[in-house]
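Laboratory data are not the source of any read-out in this text; all were calculated from the coordinates shown. Fair warning: this is a prediction, and the values are worked out from it, not measured in the lab. Cβ atoms are built from the backbone, for glycine too; each structure is taken alone.
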Structure 1
Amino acid sequence: MASGKMRFTDSARGIDGFAAEWFFLVHKAFRPALDITFRQRINPDKTKEIRDNASYRIFGKSHDALKKEILERGEQLADSPQHQEILRYAYRESVETVGSPQQFSFRTTDGIESRCGRWYVQVLEIKQIGPEEIVVFALYSRNAVTGKWNKTATHELSQPAFAQLLRLGQSGHIDLSQQSSSIDTDENELGRGR
């Protein structure tokens, strides 16, 4: 599902950080459920410059010259306190990573509204069926007259299929992307409390 880097650049209802171009308003707080994490990596080019500057400042010579001096004394770099002191300096960057294959992990009580404001999904249960997790969720539609949420159905989808529903508005037998904006009149309501 994740082709390229996922962008959380959209704003809705005065809140920033929603997944760009998704059917549902999936906030960046859902990154763990989407198997998106941040890893720290050291930038080698910028780190070399930082370590050279630190070595000049502390020992009066470049890091390469310091390493050469340590080795000429017969010491191992790993055992040298001078070298270890310079290694503390590094340029670290946070890099967004997506699991491969992606392992989705939506949880009970997760609730997400559609971008158009007509649909809402509420995760009711996660069932383990063999190696696969199934998301049991309630689908609600908003009554255009009262603004109240009306439960339309309960569905079951695998974690990846549920993520596809959030992204595209369709998955398996469910297609919300082509639904008209007809007015619902059922008085079963969810409310807006999230």
Structure 2
Amino acid sequence: MVDKAPETVKKIVYYCAQCKSKVQESDIKCQKCKNLLAADGAVIKKEINVSLKKDNEIERNELVGVKGWLLYFCALLLARSIFSGIITLSLGVYLISLFFNFNVITFIITLIALLSFGLLTYFRFYTWNSLNELRPNAYWLAKFEALISFRLILLIYLYESQRVKNTYPEEKRKSYFKDKRLVLIIVIFFVLLISLCAIFSQFLNL
């Protein structure tokens, strides 16, 4: 027969003998009544049973929400969204200028680059918003972002972080087909862009 793990542990708690308020073992005087605790009989020591389940719940509640490293990731993701947006805007302006000095190859490559960075900007902002709103698809979007950006450290963090597990519980996580389709389109556009840039570069070298 397997023994059950204990559900409670014994803990020593200290109280001020004068005002009965809780104090720490290292306290010199009571914070409430200012009674000196060094004197004999100034402190009452009690042994109580503390629920391990309750302690675990308190720990779990402390490691929940968009805080700590998760907050840093969200801030970084927002910054990357803005940066991608600036690139998209610059490509749009450059594309307009090509109408006055038209070149078919340059125009096509610039158009694909514009679409690629435009979709990437939308995806990053969408991921950032989903993480902050604690949406069911937030975890999977963050994983897609890590894969697209080749950020191994972020991927490990998403798998191992207790805060991530508490904030986006496994039973509530969802992966939508529209998100996978968006990621696939972004990857296809960037592969096409890199391929055309390589071909165009070889064409220039000739």
Structure 3
Amino acid sequence: MPEQFRPVVFNVKVPAAALSLLPKVEAVLLNRAEAESSDCWGHYYDPDLEQDENPVYDKFSEVWPSFRYGERVYPLSWIRLGRPVSSYPASFHLDADSITGMSPEIPADNPIPADEIWRINVNLHDKVVRELYYLNVNVEDLEWRRNGGFVQLHESRELELDKERLSSLRARRGELARAARICVSRVAHSGLETGQGHFLASFARVEEAA
């Protein structure tokens, strides 16, 4: 893997106004997941998407609209909650869109996204550690397949590769949370569901490939 794409993990201080909203956001997402009988539910900050509306989503984006990392600003992309009902192994993929992660325009013959999509994922859960894995290889050397709007690692190759775990994103302690910065279109990555659920916020930006 080129060194500039190596993921990093660091501490984040959640803004006070956003921190006070977390119980409401978590409750809304959980209620929607249960109502839809879904293991996971999220809200994506894309005005063109048709999705459920709730004032708490807008309020959260007002108080935490973006994340500054160095000189770069990452707009809020989504907030998501996974219910503690499922456990399954990591499935490695690339993101093809900075908000939803998927795109209907992925070419079948070359599904690797052209742009660099950089994402900062913040673990907002105050009880559960978020496990993130990546493959320390050049994505050009892997075999990818298009699955709907997703870019997934071919299953036969996935079995042959050893995954590397990022430093676990420990549970949030008050305002102090743990975050990971990943170039999700150039690093094969996956979150591991352990059956305890998850509660994440993601900030993302797109940069033209060098």
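Ranked by distance in nm of label points 7 Å out along Cα→Cβ at positions 109 and 173, which of 1, 2, 3 sits at the highest value?
Comparing 1, 2, 3, the top value of distance in nm of label points 7 Å out along Cα→Cβ at positions 109 and 173 belongs to 3.
Starting from the value -0.46, -0.68: which structure in 1, 2, 3 was log10 I(q)/I(0) by the Debye sum over Cα atoms at q = 0.08, 0.12 Å⁻¹ calculated from?
Considering all the candidates, the number was obtained from 1.
Taking P(r) over Cα pairs in 5 Å bins from 0, in percent, for residues 77-132 alone from the coordinates of each of 1, 2, 3, which one would give 4, 12, 22, 22, 18, 12, 7, 2, 0?
Source structure: 3.
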